Structure I
Amino acid sequence: SKNPDFSQIVINRVLDTNSFFYEDLAYYTKYFWRVGVEDETENIKWSDIWFFETELETVISTIKNDSLLPCSGKISWESVKGATDYSFILSSDSLINAEGVLENKIIDIKDLIVNYYEYNLEANLKYFWQVRANGDGTHSRWSNVFSFRTDEGIDVKSHNDDSFIFEISPNPFKDEIFISKKIALKSKIEIKIFNIKGQEIAKYIIGPESNDIRIICNKLSSGIYNIFIQTEDGTKLYKMVKSE
């Protein structure tokens, strides 16, 4: 029953065994149950009342599986009733083995209709992800393993033309990055640097009067980095490589 007084009975069965297999119950619902034994006079002696709560509903992705996605964006899924946060895993391995895990975090955005994880990843690679809804003392099962592939990305060389405001050099870089502004701007310039795992590792706010910007990168490990430059005209992504 859904009520402790058994006024809303869900299942009522006569059994010849001491166990019962149930199915098709509602997610995130408390159920009350008891067992009765009929005596010789056909009176039923009822047990104590016990209860249990069903798990949260399994997360459903809002993105078509095996989609082609940009190198930076959002992975989203439908909100689950009763969830207080979500466990999210991103991996380069379809089996989600520990050595392939790129991100393993708790995402607390329970009030949104669609929940999401923002990523910033290397171009032209396949990634796999799973998510689980967590509630107060309960959780859902892990979702299916979903996959997507990132597109070719944007190489810095394609930006160094008249359609873009900035030129960035050198690429690959070693200890420094130089950003040159082609035209005058009226607003501030925001620069963010992300590693291949999508983690923000540096952020700079530059005034509009600066024409040449120098960023010291000698503490960065070698590898691929995505640099986002935001101005009044929008945001541009530059893919850069840090050499040994």
Structure II
Amino acid sequence: MKPSFLAIDVGNSSIKWGLFDQGVLLEHFRLDLTDVSSWEKSWNTWCKGSINSILICGVVPDVLNNHFRWLKQQSDNVRLISHADLRMQINVDNPAATGIDRLVASFAALKLVAKNEPVIVVDAGSAVTVDLASCRDGFLGGAIMPGLKLMARSLNQYTAQLPQVSFTDQIRKTSGANTFEAISFGVGNAFLGGVDRLIKKLETQISAKAVLFFTGGDGLLLANHLNEGAGYFPNLVLTGLSLLVEESSDG
């Protein structure tokens, strides 16, 4: 089966491509932000001669615009998505200044749940966003906090002696007996606790339980610790772009 639609999400650390056919995700991968040769290789391998349409969104303006211009050289049917393309209320002060990845992820979540169920989307990447949306009220905003790796890196960069600590798929559950373990225990549990508290705050705001969607590089870690692995959608933004195409074709 060959892909007919290409969804692209330009993030802070990579460009994500998702290849779809009739709403089914066939393949997805990450590309370097500036390595045009990797873009060309991926296009020639996966897309040339089969892709009918492309939607692209992103949060890094320079990279987004460069990638968009390059795509226009490959295809005549490329659209750069903005908040105005989403059939969803956006109840924030300035929709145009809200990260398009947050909006598209919330749009996707609302399409994937039963009507009238509120959703909370947690996107855990370089930064963590925790956003609230409902079919009745649309996108209601949320919270932004540092991501797990950013929190750990800042301790190393802005102190004289604290080392860089990396994380795997587990958060330390007991106190640290040395500096590495203490940072792992502190940062890891601050990360989990911060996200957990924000979810509870948003549910209190609407006086209801929400369906949780975790996405992003550390989304599975959060889902495993906070929600027993349920609700992890690693390609939620790409899925949202695919759903937007389906909605547009349905009129």
Structure III
Amino acid sequence: MAVVLKFEFVCIVIISLYQSGISQRYPPIFDSTNLLQFSEGCSTKILATVTARGNNGVITISANDDATRAKVDVLQTSSDNLAGFSTTIQIKQKACMDRETENVWNLQLLAEDTSKMKTIETLPIYILDVNDEHPSFSSKLFQINVSESTQPSTEVLKITATDPDNGIGGVVRYTLEATALYGNAFGIDASSGSITVKTEFDFSKLSLYQYLIVGTDFGGLNGNATLIIKIQERQQHQSDFLKFLKKT
């Protein structure tokens, strides 16, 4: 009698465990996706196709936050309810990608079935750089004073431009442009932006020089600024110095 009761108890436990396994429910699961990366810019292209699967009922997939909704549209393409439940959507670009502002879009997707079980998945979209930024200087106008006695090869100013593009698109080369009147009195190092004196000055002949500083990246985009150099007369400096000595 004890053996029969023990056998019945074991059977009941096994059946209960089996039934519990059958009725156990799981939230929808997203299929894995490949690495997603796109060049920055504006478009309405399809960025990804995403599928979620489950066993509790029809699944809907939607954007889970405002940031995702602002960047993409979620378009349902198919739903299969024969062998379990699955839904496939396409993600369509809506906003412009700008790598300098945001180099990855972390899209938040929500998969929810009819039993209210849900899963939130982060889908990263990596944004690749395009040479679309012009070099820019800290100011559009630079003005300096240089003594008439300044010798050739003396550095009088160093100017650099910034370019947020990646790689060679962010490397800037410098040139000075001027009319024939100003000649080559000053030069600029193409790599560093260092401006140096190239000749001796004669205040009586020319006391002001004006150049256009041009910064060009390796993608061909450029920015510029104006440089005005005023030559200070040598004798005036000496006179000012003597006045200073008398006062002291």
For which of I, II, III does Rg and Dmax of the Cα atoms in Å, for residues 93-172 alone, calculated from the coordinates, equal 16.3, 52? II
If helix-only ellipticity at 222 nm (-39500 (n - 2.57) for each DSSP H run of 4 or more, over all residues; to 500) is computed and equals -12000, the structure in I, II, III: II
Which of I, II, III yields 19.2 [Kirkwood radius over Cα pairs in Å, calculated]: II
Taking distance in nm of label points 7 Å out along Cα→Cβ at positions 29 and 125 as the quantity of interest, name the structure among I, II, III where it is greatest. I
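Each reported figure results from applying straightforward, stated rules to the coordinates on display, with no laboratory input. On a predicted model such as this, the values are computed, not experimentally measured, just so you know. Cβ atoms are built from the backbone, for glycine too; each structure is taken alone.
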